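Take a look at the structures listed below.
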Structure I
Amino acid sequence: MRSVRIPSDRVGTLIGKNGETKKMIEKMSGIRLDIDAEGGILFNEEAKGTDPLMALKIMDVLKAIGRGFNPDRALRLFEDDEYFEAIDLKEVAGDRPNQLGRVRGRLIGTGGKTRRIIEELTGCYMSVYGNTVSLIGNSVSLPVAKHAVELILNGSEHATVYHYLEGQRPRLRIAEMGFDL
């Protein structure tokens with residue numbers, strides 16, 4: 001048995017209306033989930049006929065939902081070559097609440113502009129939730145999006161980050177077409 005904890009305010013999102021999201025995750029993975037009200041999730045990864053890699057994938061899906069992703073976006077992690085990455089903002093900003101708020105604001109941008117540009121130019125999904133920024137993407141786009149996030153966290157101007165992302169577009173397009181880099 002393995003377990004994952006998610007924030008209690010995300011349990012309802014994981015379960016979904018009438019349990020539909022939970023059922024969909026169980027159907028796609030072949031693994032039964034037991035969820036308690038405090039955000040503890042238990043599952044047996046040794047179910048008969050289950051892909052051993054599925055236990056790792058389902059843990060990433062559960063963590064992604066816990067980190068603020070919509071379940072539809074988190075389900076992308078069941079695909080091959082899709083990965084989840086979470087960055088702790090406290091490591092960059094420290095424990096001061098005003099600094100954390102400033103860093104979260106820089107990552108999201110005015111009206112969500114920065115987050116939207118990172119998502120559109122890399123093809124990754126991004127979520128800023130609590131004290132983390134999380135990304136879902138493939139092996140080519142995820143490092144590009146992570147570097148863009150790190151640039152913002154290290155104080156680079158947004159224009160510099162956008163310029164970096166624009167410069168990476170040809171590389172990402174080639175990867176989309178299936179050519180190895």
Structure II
Amino acid sequence: MKISEAVEQEAKFILVSCEAVKERDGMSELWHVLVKYCDVTPLDAFRLQIKGLFLIALKADLLVTFEKIAEVINEKKFQFIICKKLTPLEQLIKSDFDRLSEILPEHLQKIPNNVKWRISLNRRHTKLKKIDVISLIASHPLAPKGQVDLSNPDWDIIVEIFGEWLGFGVFKHDPILAIK
């Protein structure tokens with residue numbers, strides 16, 4: 001399967017950072033946790049052009065899956081050795097401003113007004129400028145009207161740009177799992 005095929009199937013994604021050149025081992029590690037401890041069978045795993053990053057595509061509920069992974073980590077049922085950070089992505093699109101503008105209403109309407117929020121953006125191997133992406137999101141008519149709070153937001157808008165792909169998600173509270 002190709003990433004574009006998973007996108008067509010409306011898959012959800014987990015972007016995983018790991019030690020460089022250990023992406024295959026990281027894929028195996030997370031796949032094992034998902035199948036054995038979380039009762040989730042991924043659609044596929046994808047190596048990216050960027051060392052230390054890979055994607056896992058899922059059809060399962062992303063937030064429920066992340067709760068199960070967090071439970072596995074907290075209860076130390078399985079010790080992650082290779083995977084370092086897991087970022088949920090509700091949608092993956094080609095990385096361009098027109099496509100991002102198209103998907104924003106669907107995601108931003110989930111955020112209530114008058115809440116604390118932030119945009120968390122990481123970009124790798126792209127010509128898109130961070131300030132342009134943040135401005136596009138923050139100036140959208142459906143952008144939250146509450147207060148930006150970078151340290152303790154109620155809602156997180158996650159944007160991950162890696163090469164030709166842009167991953168996007170809107171979550172209540174910080175959903176990223178950093179494995180120590």
Structure III
Amino acid sequence: MHYYFCPICGSKLVEKAAGDDGKVPFCEHCYKYWFDTFSNCIIVMIYNEFNEIVLCKQNYLSDIYYNFTSGYMTPGENAEDSTYREVKEELGLEIQKLDSIGTFWFEEKDMLMHAFIAYVPKAKLTISSEIDEAKWIFYREVPKLIFPDKPGNAMWHMYRAFLKQNKLDQI
């Protein structure tokens with residue numbers, strides 16, 4: 001988000017040089033720079049001992065495609081803690097192993113996605129009201145159900161990392 005008015009006092013911001021960052025919105029009343037901000041989110045591909053992957057459907061995102069579990073980070077939370085929390089809240093699962101896959105910029109929503117692959121022993125999914133449907137899917141079936149592979153789609157990078165990490169057939 002780009003700031004035009006000070007979130008503290010409401011004054012119109014002016015552009016002011018901020019070292020190597022160039023001109024940045026600045027409040028002359030509060031004497032504070034307001035750098036552009038964006039949301040930090042997590043996205044996690046959850047798998048079990050049978051190489052099944054949890055896919056979730058959220059109808060507000062798509063009535064066709066499934067996605068991996070995701071959610072916003074809350075202030076004071078790191079990406080790992082947020083991942084454990086979201087998986088427990090949305091699916092009722094306890095992560096036993098968590099591997100970071102990196103970060104991905106999701107331009108459509110100005111989000112930095114912190115991506116993880118998580119191992120969870122197979123268990124019944126207890127879905128929250130945020131999820132319309134969730135199910136365990138054998139890994140080879142996943143490509144047919146997720147959003148198409150295109151630049152900016154972190155799910156495909158995560159899926160390929162899972163295949164490599166677990167020495168499974170490449171798609």
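Values in this text are rule-based calculations from the coordinates and carry no lab data. The shown structure was predicted, so the numbers you read here are calculated from the model rather than taken from an experiment.
Here mean projected area of the Cα convex hull in nm², for residues 92-147 alone has been calculated and equals 4.0, so which of I, II, III was it run on? All intermediate terms of the calculation are to be shown ahead of the outcome.
On the way: I: 3.8; II: 4.0; III: 5.2.
Among I, II, III, the structure yielding 4.0 for mean projected area of the Cα convex hull in nm², for residues 92-147 alone is II.
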Name the one structure among I, II, III that helix-only ellipticity at 222 nm (-39500 (n - 2.57) for each DSSP H run of 4 or more, over all residues; to 500) of -15000 was derived from. I
11.4 is what came out when Kirkwood radius over Cα pairs in Å, for residues 36-75 alone was calculated for one structure; which of I, II, III is it? II
